[in-house]
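Colleague: Heads up, there are several structures right after this.
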Structure I
Amino acid sequence: MSQAFIVSFGVEAMRMTVLLAAPMLIGALVVGLLISIFQAVTQIQEQTLAIIPKMAAIGVIIAILSSWLLSQASTYMTSIFVNFHRYLDFG
């Protein structure tokens with residue numbers, strides 16, 4: 001295994017991690033921003049008010065995108081297992 005191969009493997013793993021986590025993180029960010037604006041406008045400063053809508057948004061996003069998330073993860077893992085013999089080449 002060359003150094004370039006190891007770096008490309010790590011970059012691909014990080015890309016897949018970001019690709020799978022981004023929809024939930026962006027959804028939580030948008031909902032948190034909306035709740036923060038609502039709290040600022042109404043002057044309600046309850047810290048626990050934001051957690052339930054964020055959890056609901058993440059649950060909805062997972063429910064909507066679960067098949068796409070699973071197909072992306074399955075494709076990535078299939079490519080790892082298909083090319084497994086390349087990872088064992090110590091020459």
Structure II
Amino acid sequence: MTNFEERINDMNKLLERITLDPEICHGKPCIRGMRWPVEVIIDMLGSGMTTEQIIDDHPELEKEDILASLNFAKLYLAGHSIKDVA
């Protein structure tokens with residue numbers, strides 16, 4: 001497997017953490033079926049919180065959840081949906 005293929009595989013694994021369920025947070029993209037919308041994770045990062053601070057304040061979250069949120073946001077802004085890469 002090439003380095004590029006490994007990176008795509010890693011990104012796909014991260015994106016598996018993002019769930020879309022109409023019964024949770026009105027169908028917004030969330031972390032692992034929990035009531036943690038991706039937009040809230042991005043907002044915390046945008047306010048200046050570090051990954052470590054977020055995890056310390058919210059131990060149910062994992063570093064990979066934050067990375068998945070960032071990857072999801074990047075794909076969304078590039079005009080892709082989570083279904084495009086799944």
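Only the coordinates and a few stated rules stand behind these numbers; no lab work does. Owing to the predicted nature of the structure, the values given are computational and were not obtained by experimental measurement. Cβ atoms are built from the backbone, for glycine too; each structure is taken alone.
Colleague: Please state which of the structures I, II yields 29 when relative contact order in percent (Cα under 8 Å, 6 or more apart) is computed from it.
Modeller: This figure was derived from II.
Colleague: Assign the value 3.5, calculated as distance in nm of label points 7 Å out along Cα→Cβ at positions 10 and 26, to the correct structure from I, II.
Modeller: II
Colleague: Follow-up question, since we're still on this one. Quick one: helix-only ellipticity at 222 nm (-39500 (n - 2.57) for each DSSP H run of 4 or more, over all residues; to 500) came out at -29500 when computed from one of I, II, so which one is it?
Modeller: Derived from I, not from the others.
Colleague: Here is a further query. A value of 2.2 was computed for distance in nm of label points 7 Å out along Cα→Cβ at positions 34 and 66; which of I, II is the source structure?
Modeller: Source structure: I.
Colleague: Tell me which of I, II gives 41, 15, 8 when you compute semi-axes √(5λ) of the Cα gyration tensor in Å.
Modeller: I
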